[in-house]
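K.L.:
Input: structures, listed below.
Only the coordinates and a few stated rules stand behind these numbers; no lab work does. Since the model is a prediction, treat every value here as computed from it, not as a measurement.
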Structure 1
Amino acid sequence: MLATVLHSPGDIRFEDCADPEIIKPTDAVIRLSATCVCGSDLWPYRGVQKVPEPTPMGHEYCGIVEEVGRGVTSLKPGQFVIGSFFASDNTCPSCAAGYQTSCQHRELVIGAQAPRLRVPLADGTLVATAEIPPEELIPSMLAVSDVLGTGWFAAEAANVKPGATVAVVGDGAVGLLAVLSAKQMGAERIIAMSRHSSRQKLAREFGATDIVTERGAEGVERIKQLTKGVGADSVLECVGTQESMQQAIGAARPGGYVSYVGVPHGVTLDGQSLFFTHVHLHGGPAPVRRYLPNLINLVWNRKIDPGKVFDLTLPLAQVAEGYRAMDERRAIKALLRP
């Protein structure tokens, strides 16, 4: 089959690759209904994250089960399923605690920017919908597999509560869906930090009450002004840079909560400075599997529409343009149709 491979920075190719097949009894192979380019894919695309050899790309997926291994008991061919970027058994102590991305047997799911995908640990990783969703729900179902689940974790890890004042650092797809998640959790005031009008508009549609265009120390000062010098109860860091992390910690009130879900690159913390903030920090790879049943239900019942973050739709064969558009910030997130 033809699938997406990154050869070197900026060099994305749609080329011949081996067809996925059952390797272990716990595997499943699915035919993808949709996939997409993730913001984290841009790190290796830009050369910030080194790729020593040609690497299959893509970790967001939803589709129809085609084949299951003999050890798979909860799924059958023909079902529509959604999974996470880490496969998990969903039974180990880490999974039982709700941290499936730290599963003792986890496996990274890659190669999803393709027509078909092998998913390890299928029973623990994939969640089936009650029936095949209608076409108009596919983008939102795809969003559940990563960016919505990650945004939801950002809000939960930052202890968003009804009536809270929340600040969101980052206006990519995860940041925008962190706004939506905070709104769903009852936040009264949601401050979105963004310099892009199209993203500001979507942030407001998802529930943002205020927009802050300043960054760094100026951004922190602006949030302090908006909160009468106190800072936000919860700050959701959805980028992964030194500046964004410092901005998030600085924007939180004393005793406030900061979550970090952007993959960190070059982030270091000053322990003594952090010590005197009384800020709670919690984050990491989002345990999307924990949230799948609830988020699928919210999408299915049309309570939320996270698929709006896809503002560019392309045939899978044009995946390279999807990367370029996101890298150049011409698109928030590119949806790919196999």
Structure 2
Amino acid sequence: MRTQVGRRTQVSRRAFVGGLLGAASIHRRPLRAAEYTFTQYHNQPPSSSLHQRLVQMWAAIRTDTGGRVDTQVLAENNRIQGSDPAALKMLQDGEIQFFTLMGGILGTVVPAAEVQQVPFAFRSAAHAHRAMDGALGAYLRAEMAAKGIVGFPVGAFDNGMRQITATKRPIAAPADLAGIRMRVPAGQLVADTFKALGAEPVTINSNAIYDALKSGTVDAQENPLALVDLFKLYEVVRYVSMTNHMWSGFNLLANQAAWTRLPAAVTAIIDRNVRTHVRLQRDDQEKINARLRADLARRGLVFNDVAPAPFRKQMSGVYTTWKERLGAKCWGLLQQAIA
């Protein structure tokens, strides 16, 4: 059975074919007609590492299940109106079966997921991965399950450490954020963080960041360097301040009803491939974010390194509020993870 991926998404032919050949070299049994047909959404462009690894992952799963599972991967949330929040509702309603989503937006349904974005908690993306693969991640999966959402033991794809890109001026100290209209995603913790730093948070979906910066609706945005490149924000910003103020990842989520009707042998194959491709994508993203400083500087962006201590000093009220909001157990697991 031919997958629908090639017809409806613009993927890298080399990555797609390579994924199929890699899987086929291990499992050569003939494919049957699909018993389970799924749809996977994510918010990144087709050129992203996330998209390419998801395509490879589902191709491998199709091969490993002998064709029983056939999943269509749609980049940029299939351009639906409402972007991530709308796609999250579709996942809960069973209109799509798989979705990747950052913790802040997931936190609108599963409040504990906001813990992924506690400011200055994680020293690096690798530090965050260890927390998500450990006890803190297990706690979040239990909280997701209570909302009809399935998470995966090693299911946090990477976006990277978040930096501030601005049109007006570099951000070297908290005072530089005074009066800055800062684009933030849905979710309260990021907004609270920038309010504490003196900025004016403006909630805008990721697919509208470029236009918001270009039109002057916002003066700055905060995301890993990979997003600056993928969404061509280098065309509309001037300054990049390396604040490393938060980690950002893409949690792989499944609709609980769709997941529970799968046989154990199939869920085991999916879980194994998720682990493999999450780790591959994390490596991809680390390399991408590492090289992009030089690449973006060549495009004319001006970089500055930022001392975190003055910013962290202004977070005491945010920490107090969110320790109470997330609860003692969640906060305690975070403390253990970052110790």
Structure 3
Amino acid sequence: MGKNIFFECKGPFLLHELFSGLKLKIKISDIKNLKEASKNDLTFLDNSNYANFAKATKALYCITTEKLKMYLPNTCKPIIVKNVLFDLCVVIRKFYPNADIDTPDVSLRNANKKKYLKVKLGNNVLVGKNVKIGKSTVVGSNTVIEHDVSIGDNCIIGSQVVIRNTLVGKNVIIQDGCKIGLKGFGFIPIKEKNLRFPHIGKVIIKDDAEIGANCTIDRGSIDDTEIGKNTFLDNQVHMAHNVKIGSNCMIAGQVGFAGSSIIGDRVSIGGQAGISGHLKIGNDVKIAGGSGVVKNIKDGSIVMGYPAVPLKEFIRNSKK
């Protein structure tokens, strides 16, 4: 994830300022995932699927439960809570108080064509502060590119596109109507009202990728959302926060990815398939259209149906 260039961190905080029950004057710089956290950061563990990352974390303190603390190394002390996501939400809102609601970028101005001499700009292109657009890139009319977004060389950005909290590589095509880097669907249900979960990650789109018309790609919650090199998305694909798609993948129209699923390289997914959250889809996997994937899939598998099963098993069952 690296340094957060899109949201201002209000840290550091002392640990007892984050958790009133802990009388420890230890300075915490930021909140990060298990893999990215350093000894100055706070991290969290809410799912045993991330046990391997937990064992290797460099963080000194981790928000977790009594049941999951066993996965932490001796160098990382657990902060035991009943609901990890609730306490995590409260902490993130202290570090990043402006990340729970997407407010319009007030720095937007009509793109200065003298600043972007090597860029072709349509009518009414609005650009925020510190935006970088590479040479020979084309941006269609009525597109919004918010502060600190970076777009590489030789890209085509369609009309009526909104891009925020995103880093785009070279030779990328983003077709009309896409919404990229907006806040994902995240909240903690409590009795009084739903507590919005801040999303402080970003979207990374690597070189040579293509994003079809009217796709929505949410930025990461704490981690990043990523699309690999030379991966193509058809129209109306939805990617939730923290989803990572590998290189050379082909994703057909109306496919939906729930949060934090990881998709390997050279994966093909047929139209209207759904991928549940926190799953791992291996390399060279083929998923038939309309399938519902609710379990991890091994490398080289071909699956179909709901729930998705190996193709031969699906055909055999359909003949009964």
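K.L.:
Out of 1, 2, 3, which one gives -8000 for helix-only ellipticity at 222 nm (-39500 (n - 2.57) for each DSSP H run of 4 or more, over all residues; to 500) as computed from the coordinates?
P.N.:
So the calculation was done on 1.
K.L.:
Looking at structures 1, 2, 3, which one was relative contact order in percent (Cα under 8 Å, 6 or more apart) calculated from, given that it came out as 8?
P.N.:
Here the read-out was taken from 3.
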